[in-house]
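What follows is calculated from the coordinates using simple rules that are stated; it is not laboratory data. Only a predicted model underlies this, so the values are computations on that prediction, with no experimental measurement involved. Cβ atoms are built from the backbone, for glycine too; each structure is taken alone.
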Structure 1
Amino acid sequence: MDALNIPAERGRSWYLALIAPNVKGPRYAWLDPSRLYCNQQALKDCVEDLVQPFQNDAIDIIAGIDAMGFVLGAAIAYHLGKGFLTIRKEGHSCVETNSKNYCDYTGQKKLLEMRTDVVKKDLRVLLVDQWIETGGTMEAAIALIEEQGGTIAGIATICIEDSEGGKRIKEKYKCSTCVPDHLQPQFNNKYLETFKAFETKIPDVQNKSE
């Protein structure tokens, strides 16, 4: 399925088939979710699926995590008619910030920063990122919001893998993802059946990375 083609029959989460596999080796994420953003209908349907569980919930602002959370977060903010708060990686904010250390999915130690003049006591925040693998980045963002008195109204992300961190987040917060139950094992195993459509077009990743 080409990224710009829209199928005649669009079942829920149809756009997950647009996600492309990693072709650059283990230093990169195992897949490219951003490919679906290139399809206008896929992006629209993805946003609508993510916000559906929160339609009747009180939400004051949307927060997105640097960097890919900015894409979905800003789209969701526009869709809901809400403001958008950026949670940045270290060194990008020129205003006063609070910070939180975390380890990302590669195991690298990093720092998240959030401005101090937006989140106040009881502000209800819908927190958005593209993906939750180990949960380290999301948990750091949650801590930044809660330590400033904000309330996590929900978490929206394309996928939450069944890692220890992912499970902790799902147990504690209302979460919305695009992955139906029958596809979750594929995402946990880091290989999608739809990748087979790409295999005749891409080189072998393992051989390339050796």
Structure 2
Amino acid sequence: MMGLWITFEGIGGSGKSTQADFLYEYFKKQSMNVVLTKEPGGTVIGGLLRNILVINLDVKPESLSELFLFEADRHETFKKIVEPNIKEGIITISDRGIDGSIAYQGFGRGLDINMISTLTNLATDNKKPDITILIDIEPEIAEKRIALRDNKTMDKFDLEKVDFQSRVRDGFLYTAEKDPNRVKIVDGTKDVQSLHKDIIQIIDSQIK
């Protein structure tokens, strides 16, 4: 049996990390083999790149450099975590995945979408997740949620203005429209438990 690759996407404040954690725990309770990773930062090299890309506020790469670094992290995650687990029949859940670069560097930063798609395909050997859960939420609501966070849990992208977050959201919705069989949109304004139940229904229906 081949494993599954499930990714969670959405703008900052959408609740994707919480729901990725919930799904991981759900599978564990079902006694299923599952691992949880993230982009960026799922590998040793990824951890170093995460500091550059999202943690260190004093480091500001150029847009193209930012894209290259995200793709490098993605390749490391795919080759060292996702691909081996798929071959072993293990479910891999990733907090962010291949769609982030279209949304953030494409729609957000204005880089060429076709170029981004080419680089992402190279990074993942043309492999896409089996299921992507896109938690959709208005940027204004997300901004209010982020404002309640501890400063230590904020990253560079959380600090971007609402107009940037709106463009990023448009990028995620663009991908969902282009690939509806893979990308499933859920309502990020729902309470945590209701949203978790919606996601479980989607996952179960896709697996069946």
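Can you tell which of 1, 2 yields 16.0, 47 when Rg and Dmax of the Cα atoms in Å is derived from it?
Only one of 1, 2 returns 16.0, 47 for Rg and Dmax of the Cα atoms in Å, namely 2.
Looking just at distance in nm of label points 7 Å out along Cα→Cβ at positions 6 and 134, which of the labels 1, 2 belongs to the structure with the highest value?
Going through 1, 2 one by one, distance in nm of label points 7 Å out along Cα→Cβ at positions 6 and 134 is largest in 1.
Quick check on the output: 31 is relative contact order in percent (Cα under 8 Å, 6 or more apart), derived from one of 1, 2. Which one produced it?
2
helix-only ellipticity at 222 nm (-39500 (n - 2.57) for each DSSP H run of 4 or more, over all residues; to 500) computed as -7500: which structure among 1, 2? Before the final figure, lay out the partial values.
Working: 1: -7500; 2: -14000.
The value was obtained from structure 1.
Quick check: 0.75 is what I get for FRET efficiency 1/(1 + (r/R0)^6) of positions 174 and 198 (r between Cβ atoms, R0 = 41 Å, to 0.05), calculated from one of 1, 2. Which structure matches? Each step should come with its number before you reach the end.
Numbers: 1: 0.75; 2: 1.00.
It traces back to 1.
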